[in-house]
Structure 1
């Protein structure tokens, strides 16, 4: 829905699901104009309140508690029954925030994120990793209603996974770890290497050169490729070259031309490799196929 020209998406899932714990209950992703200090806010469920921009101040537990700055990419985690107050009156807006209400925070291991003195948790998210799953939850509810529950539930699980990696800091806050480039999976290694092979069949290819393309050591690349493909990378490259050579031979190209286009030194080396791989010479292969 829209509020004073700004965006507000989200929904609540009200269908009874008593055996699902943890469970998403409500999710919202919004951009709104600031209003003055709120009164006492308290939920009987867990709340993760995420500041996507400067969201002013919040105090927790008592109306006499200190004010905490709700900085961009800072999440506040409130356990059930925790009172808190917000004040965005000093902001000229708009402000952007997201929040999810859910059951099962203890089962998800969130107790460790709570500051015993403040009765809540502060989690810094420098890379903005919480933004995407929070938006997905709200969008699932907005577009699908009750049918979007499982999409939202999956996004909640991703949030729990991120929070599980949060590291404590000296000031009592927690920080999500930085995003690390994903190292290629075993299957990914084969796929990337095969693509490289196909693009360089006519060129000199070394094991070190392919490993460098994947950002891996020669040893790691060779072991991962062999574990997935069941053969060494260079054996796979040779097989791709021979398959290409068969096609070129059947098209009537001369032996020297085939050798150049498949990465062999000359016709002699090509013929020797072809016979070792196929059990017959290139000319015998062509003759047997064209009879």
Structure 2
């Protein structure tokens, strides 16, 4: 991979780490049965569910379309809706997520499953392809997800997952997201320093705005112009963002899982694209963009199933 056209700002990282360490961050509820299996679900079904759902947990909208649906008295959108729809299937027939069933999955089934108020999720065919590949790889190489997750080291699991198309991202966004869920549910033994944040557009945008990553001028120009970057540059930039958040975790002695949950919520609700709600942001006094009164978004890399 070519040189990364960005660098870490240690001073900014230290400032942000101090601010975050004062916020008493907490983990999200990974037993919320709107999105995740109940505590009494059998372990293999839980493994199956998380492996499949994380495999298709990437952006759910393209352009002006919004992936949204009202279920009961609640409105769900984006990733929340994806996981809510996943639990509807799990509650009806948890064998749907078994590797054998996934390996034979029909794209039409996925189309009919992932439906928002405007129609199907924009890339249901891609998601069906990713799920089929996950199922086939597990069946071929391990037989069951119980054997897939029978590892002694995080790196061993990441290596196994990387053979699956859904998990091939060199920045390992989905792999670390899966590790986060399983560790939070007590289904994977992992050392805190082996957990890295799953880097998506929200964590990237926040890192740029806080100033913990310094971008070279030509990259800044691409972002300001909304130019679509290629896969290699996207990976290089997200790798430096991952390194920056890893430094924040270590300096601030933070729980990486709680930090990721916090940043993801922040990116969806406050540090949003184009018009951040800085008056509501607990990080505004540590934010370089706020102090300058000038905001950029994340770099543009639309057509990806990596994040």
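From 1, 2, which structure was helix-only ellipticity at 222 nm (-39500 (n - 2.57) for each DSSP H run of 4 or more, over all residues; to 500) = -11500 calculated on?
It was calculated from structure 1.
Which structure, out of 1, 2, was distance in nm of label points 7 Å out along Cα→Cβ at positions 213 and 245 derived from, given a value of 2.0?
Going through each structure in turn, the value belongs to 1.
For the read-out mean count of other Cβ atoms within 10 Å over residues 45-52, a value of 24.6 was computed from one structure; give its label from 1, 2.
Clearly, the read-out refers to 2.
With relative contact order in percent (Cα under 8 Å, 6 or more apart) coming out at 27, pick the structure among 1, 2 it was computed from.
2
Which structure, out of 1, 2, was Rg and Dmax of the Cα atoms in Å calculated from, if the result is 19.1, 55?
Of the structures listed, the value fits 2.
When mean projected area of the Cα convex hull in nm², for residues 69-196 alone is calculated for each of the structures 1, 2, which structure yields the highest value?
1
The value 0.05 for FRET efficiency 1/(1 + (r/R0)^6) of positions 37 and 229 (r between Cβ atoms, R0 = 41 Å, to 0.05) was derived from one model only; which of 1, 2 is it?
Derived from the structure labelled 1.
In terms of Kirkwood radius over Cα pairs in Å, for residues 125-236 alone, which of structures 1, 2 is highest?
Structure 1 comes out on top.
Taking distance in nm of label points 7 Å out along Cα→Cβ at positions 93 and 109 as the criterion, which structure among 1, 2 has the greatest value?
1
Tell me which structure, out of 1, 2, gives 157 once volume of the Cα convex hull per residue in Å³, for residues 85-148 alone is calculated.
The structure behind it is 1.
Read-outs: derived from the displayed coordinates by stated rules, not from any lab. This structure is a prediction, so every number in the text was calculated from the model and none was measured. Cβ atoms are built from the backbone, for glycine too; each structure is taken alone.
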